[in-house]
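Visitor: The data blocks that follow each hold one structure.
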Structure P
């Protein structure tokens with residue numbers, strides 16, 4: 001209201017505003033609810049979620065990022081939690097559930113301090129200092145390994161899959177994933193780079209998960225274009241062509257007038273001659289397999305079949321790029337320029353029937369820089385979840401190859417961080433000390449959640465963990481499969497340091513952002529303008545009556 005008692009309207013009609021403590025409590029509650037949804041799926045004893053979308057499609061998963069992507073979240077604070085899960089998934093591929101649980105726990109502990117009149121800015125500052133210290137502790141606890149140490153990489157990949165539906169097959173799948181990652185890893189100086197786009201993951205229901213295989217080359221979900229072509233070619237010389245095997249239409253409309261049947265015959269023969277010369281060019285380079293990104297004319301198919309060249313058409317551009325990397329060939333957009341130097345090579349190119357479909361396998365490439373993992377399983381739901389698990393395993397293997405530090409798993413690093421942070425926080429002055437102590441408690445919820453999900457007593461676990469870490473046993477965590485607190489190094493349970501660092505950074509940033517909000521303004525839903533008197537368009541009828 002103004003001094004004259006005149007109301008001043010700033011927000012448009014239908015807007016709502018929540019201020020101060022209420023706004024904070026509202027945001028914290030929404031974020032914590034999201035954390036509660038995924039909390040029960042943390043760890044090897046975590047439960048799965050069944051998500052049904054509006055079309056009735058079912059997804060069964062315990063991957064944090066997948067769960068939150070599938071749920072249609074409305075609350076703005078809850079959406080932020082979904083975002084940190086997505087970011088963590090894109091950045092490091094694993095630790096999505098951990099990240100959301102940690103962010104929820106940080107907010108819960110912050111709420112306790114806010115209720116005791118500690119200012120949110122003080123809490124945010126305390127959290128920031130504690131996070132920096134936590135990252136320092138993790139780096140000191142981590143073990144440096146050789147980025148090409150196959151056994152350690154298999155341990156890390158297996159650990160990431162033990163929490164998933166595929167846990168029984170985890171050791172075998174992990175070996176395939178590590179082989180694939182090491183094949184495409186490229187050394188630059190002393191470090192390695194892994195582009196996971198070069199690992200193509202194909203899935204097909206049928207068989208069991210034990211039938212999953214690594215193809216040292218590419219699998220294309222297309223069939224050979226002509227029944228007269230060979231279905232299998234050994235010592236393949238592969239031409240990769242991105243232009244069409246067709247007579248090009250003129251850019252402007254043109255017509256040809258024919259007044260003699262002979263001219264028609266000549267016209268068709270000329271078309272055939274052009275197509276035949278295209279096939280001859282390919283044959284002259286020595287190619288016996290052709291992958292074409294565009295269409296292939298029926299006549300050209302006939303000539304290719306006569307020449308005994310196995311041909312696939314309408315291959316996706318991404319697959320063409322992978323084929324070039326795998327076979328060492330060069331993609332050619334102009335047949336005139338195609339030479340024998342542009343051809344790729346493979347030991348075998350073969351069409352195989354997988355369930356009811358025919359797929360083409362390009363196998364035995366000498367130094368493949370692109371490979372395929374073909375996942376098999378009992379049903380579509382199973383292989384969908386297997387694909388998500390394999391994606392996580394590929395990502396953690398990439399993380400360790402590029403940043404070769406690992407930590408014992410099972411919540412051991414979090415328990416150690418909590419232990420060291422408690423001692424360190426005593427050196428802080430003022431109320432920031434309270435925030436740092438709450439940060440330590442929040443980090444400790446990770447091993448405690450693992451214990452709860454495994455049916456262990458959280459209080460006994462907490463006491464035992466604290467005692468062991470006070471004795472300096474840094475790799476003691478929760479062995480959820482055995483239901484005990486134990487050293488997890490002998491069991492080869494390891495996590496990448498990169499994942500742990502990302503989890504802490506993302507969780508602290510999102511919690512801090514939500515804690516700084518003290519005012520929420522939601523604008524009203526925009527309404528359609530009301531029709532003019534006389535029934536809108538209906539009133540137009542009067543125009544005819546004039």
Structure Q
């Protein structure tokens with residue numbers, strides 16, 4: 001196997017962020033197709049069915065499995081190089097066996113799972129049966145995304161970030177094609193078109209894993225059947241995973257509760273919650289997750305070496321890079337909520353009433369974007385130091401707060417109240433994580449970030465004012481098929497980018513200088 005390479009976090013985050021952005025754009029295109037082609041009752045059922053395996057995906061694949069694998073894999077490469085290949089083989093084999101068992105149970109228990117996630121569907125047998133059938137189609141996706149998560153951990157540790165970040169693009173493109181072809185194929189085959197979309201999502205998951213295999217083989221990593229459930233590395237991962245699974249399960253209960261609460265609201269509430277969360281995933285998934293993904297191997301290396309000062313430096317750098325993007329993103333999403341939803345979704349089955357409620361839900365979610373950025377960076381830092389207990393406690397506090405606040409705000413404000421309660425619970429989670437990490441590793445010196453954070457906030461607010469003014473001429477009740485709205489929307493986006501870049505430069509933020517220097521070096525190298 002090849003040696004891991006020293007990685008620049010900002011450069012790696014740029015690679016991950018670029019391909020993740022393309023992935024989010026193609027994923028958003030899938031949601032646009034779904035919103036315009038399928039009626040609200042079908043999208044509600046698909047949202048529930050898609051959520052169920054994704055909860056297990058965040059628990060197993062992109063959650064405990066990924067963040068427990070990288071520290072152990074890093075340790076084996078540094079201290080037990082002769083055993084690293086057998087450890088990888090055992091990990092892949094054990095993961096495949098365990099997840100295959102979970103998939104089997106999930107398919108058989110689909111009716112019970114739909115009841116738990118969407119109890120409000122009990123009064124609508126059509127939606128309930130559709131959700132059950134869709135769940136059975138989509139659940140095997142979990143196996144392939146789990147193997148992909150392990151592949152991503154191997155490749156990222158070896159300094160390769162491109163294919164793991166680009167793989168979801170293949171999945172989304174296949175899903176979009178399935179959605180567009182669903183009405184025709186469904187009619188030809190005599191099935192509901194929504195089932196064609198589900199089969200496309202499943203096939204895309206297979207491809208998403210398959211494209212990881214060539215770069216793995218190029219770096220000397222092969223798949224071998226090695227069912228050593230008691231391999232020391234596998235057991236060490238399991239010890240990290242068990243509390244991590246509990247902590248992530250607590251977090252995913254927030255997702256379960258939000259879907260459950262929304263299922264008792266008006267038809268379309270589940271869809272509004274889903275679409276607004278997908279838009280929030282742009283700044284979180286493209287930037288915060290990219291930076292956290294890029295920093296995880298470095299954090300693990302510093303923790304393995306016992307260098308806590310470098311670990312804290314890396315964490316502060318990651319947080320500052322995250323806030324440089326998520327602060328203006330949160331302001332921009334809040335100011336442009338209605339224009340954004342109208343441009344993307346308002347056509348076909350998606351009317352202006354859905355635009356308004358989805359936009360208000362999106363605005364409530366933006367309040368939690370900064371706290372989510374903190375959580376995304378702090379949790380990997382905890383796991384790099386092999387502390388999986390504290391994130392559990394923080395998630396438990398977040399869950400309790402949401403269980404109390406969710407019904408209260410939903411009763412008064414509907415689905416918008418649910419989003420607001422989620423944002424509040426996210427701040428509770430972030431506050432506990434910061435407080436406990438200071439006790440664990442000493443003063444984080446987060447005060448050093450305040451001057452730049454104040455500059456970022458000022459630039460973001462100035463950008464928000466410019467975007468708000470640029471959106472005023474739009475007629476958003478007309479939706480996304482209006483040429484005038486398209487021109488206004490494009491002008492508002494351009495104004496936002498230019499104003500934030502100009503304001504950030506004017507107030508002396510170092511991040512803009514880094515980007516400009518990198519571009520100049522790149523252009524100079526091409527001459």
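FYI, it's all coordinate maths here, none of it is from the lab. Quantities reported herein were computed from a predicted structural model and do not represent experimental measurements. Cβ atoms are built from the backbone, for glycine too; each structure is taken alone.
Visitor: Once FRET efficiency 1/(1 + (r/R0)^6) of positions 384 and 440 (r between Cβ atoms, R0 = 41 Å, to 0.05) is calculated for all of P, Q, which comes out largest?
Guide: Greatest value across P, Q: structure Q.
Visitor: Let me ask another. Where does the value -15500 come from, among P, Q, when helix-only ellipticity at 222 nm (-39500 (n - 2.57) for each DSSP H run of 4 or more, over all residues; to 500) is the thing being computed?
Guide: P
Visitor: A follow-up question, please. Suppose you compute mean count of other Cβ atoms within 10 Å over residues 448-455 for every structure in P, Q: which one lands on 14.1?
Guide: It must be structure Q, since only it matches.
Visitor: If you don't mind, there's one more thing I want to ask. Tell me which of P, Q gives 1.13 when you compute Rg/Rh (Cα atoms, Kirkwood Rh), for residues 48-367 alone.
Guide: P
Visitor: With distance in nm of label points 7 Å out along Cα→Cβ at positions 88 and 176 computed per structure, which member of P, Q shows the largest figure?
Guide: Sorting by distance in nm of label points 7 Å out along Cα→Cβ at positions 88 and 176 in descending order puts Q first.
Visitor: When relative contact order in percent (Cα under 8 Å, 6 or more apart) is calculated for each of the structures P, Q, which structure yields the highest value?
Guide: Ranking P, Q on relative contact order in percent (Cα under 8 Å, 6 or more apart), first place is P.
Visitor: Which one of P, Q has log10 I(q)/I(0) by the Debye sum over Cα atoms at q = 0.06 Å⁻¹, as calculated from the coordinates, equal to -0.45?
Guide: Going through each structure in turn, the value belongs to P.
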